Structure formats: C-alpha cells, structure tokens
1. Can you spot which of P, Q the value 2, 12, 21, 24, 17, 12, 8, 3, 0 was calculated from, given it is P(r) over Cα pairs in 5 Å bins from 0, in percent?
2. Which of P, Q yields 17.1 for mean count of other Cβ atoms within 10 Å over residues 54-61, as computed?
3. As an exercise: helix-only ellipticity at 222 nm (-39500 (n - 2.57) for each DSSP H run of 4 or more, over all residues; to 500), calculated from one structure in P, Q, equals -10000. Which structure is it?
Structure P
Amino acid sequence: MAKPEEEGGGGRRAEWIDGSNRTVAWIWWRRPEEWAGILADWVESTGQKNVVLTVYELGQGEGTVSQEWHGMDQDVMMKSLNVLVKRGKAQVFGSEGQEGVKFF
C-alpha cells in the first residue's frame, strides 16, 4: 500500500510516518502535491500573492472557512506548503507553532 518512491510509489496514497516500524501511516485523500496546487490556485484567485499569512490563519482562519482545506491537520498543511516552497511559489518562516507563509 505504501511503497517507497524508488519502488514506484511516487503517486502513492499512503505514507509510513513511523519509519521502519510501519505501524502508523498517513492515508491521503489528496496528496500534499495536490493540496499545494489547490492552495496556489486560491492564492492566485484571491490576490494573496506577496501577502504574509500565518499557517494557523491559512488552515483555521475565518478567511478560509469555505475552503475544503479549512481545518486541515497542521502537519499536512506544512507538507503541502513545503511543496510550494520547493516549487519556488512560497516561503515559510518563523518558529514551530508560529510559522508564517508568503506566496509568490
């Protein structure tokens, strides 16, 4: 179910999160790469480029109540935002629990 990427698991819907124990896994409805695309589309459509938002505000704030990611687990949100960072579309900064994000 959760094959490593080198075994063809790049599009997987599950990811082991407890290392070699393999007893705890994320089961993805949408992978972080998919959420990243949805977040990027929202940023574009709402004019949030070059705006700084807190990660909490993005996932739990009043401005995203109507969005399907509202209430998303913080770890999943961070994985999704890190995809945008790798693509050069966002910057995450701050300390754990106090992160902010700026979209480009």
Structure Q
Amino acid sequence: MAAKLKKGDKVVVLAGKDKGKQGEITAVMPKDNKAVVEGVNVAIRHQRQTQTTQGGRTPKAMPIDLSNLALMDANGKATRVGFRMEGDKKVRFAKTTGDVI
C-alpha cells in the first residue's frame, strides 16, 4: 500500500499535547505506524559524557502516531490525502484543493 505521509512532508498535529503544532517529517516507521516530526513530541533525554561528546540533557523528537498527523495543503490547512492516476503514474493529491503533492 502506498504511503500517505512521507519524509519531508509538512504536517499538522491533530491530537495530543502538541495539537495544532506544525513541522516537517524527518523519519517514517511504517511497520510501527509512526513518524518523527521536528519540534513535535519532544522529550528530554540524558546523554552520558564520553571522550568525544559533551554529556547532559538533550531534547529529542519522539515518534508520533500517523493517525494524529495530517498533511498541510498549499493554503496551510490540514487535508486528507488521496491517490489518482495521471497518465501511467500514481500520484498523491490533497483532498481539499485537488492539487498534486
């Protein structure tokens, strides 16, 4: 099945503590049905100091469920994603505007 959300897509969070926040997808985990979005679902992780890196508390974006994300269309609003054939290619399009993504 084709992926509705891919790495590099601009998305908006629909539910949870970060509802309404926007960001770009940096990683997708289709097996877990999750994605990592920069600036969203940030947790503090403790890093041990080594000879090469400084230790301390570092913020890290944690995975968020794909069902809580929606793609942003050209107008900056949340939209659902559809698929259609254009010629012999299968393309994604925004349901609100009909534009190809």
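Derivation of every value follows stated rules applied to the coordinates shown; laboratory data play no part. Since the model is a prediction, treat every value here as computed from it, not as a measurement. Cβ atoms are built from the backbone, for glycine too; each structure is taken alone.
1. The correct label is P.
2. Corresponding structure: P.
3. The correct label is P.
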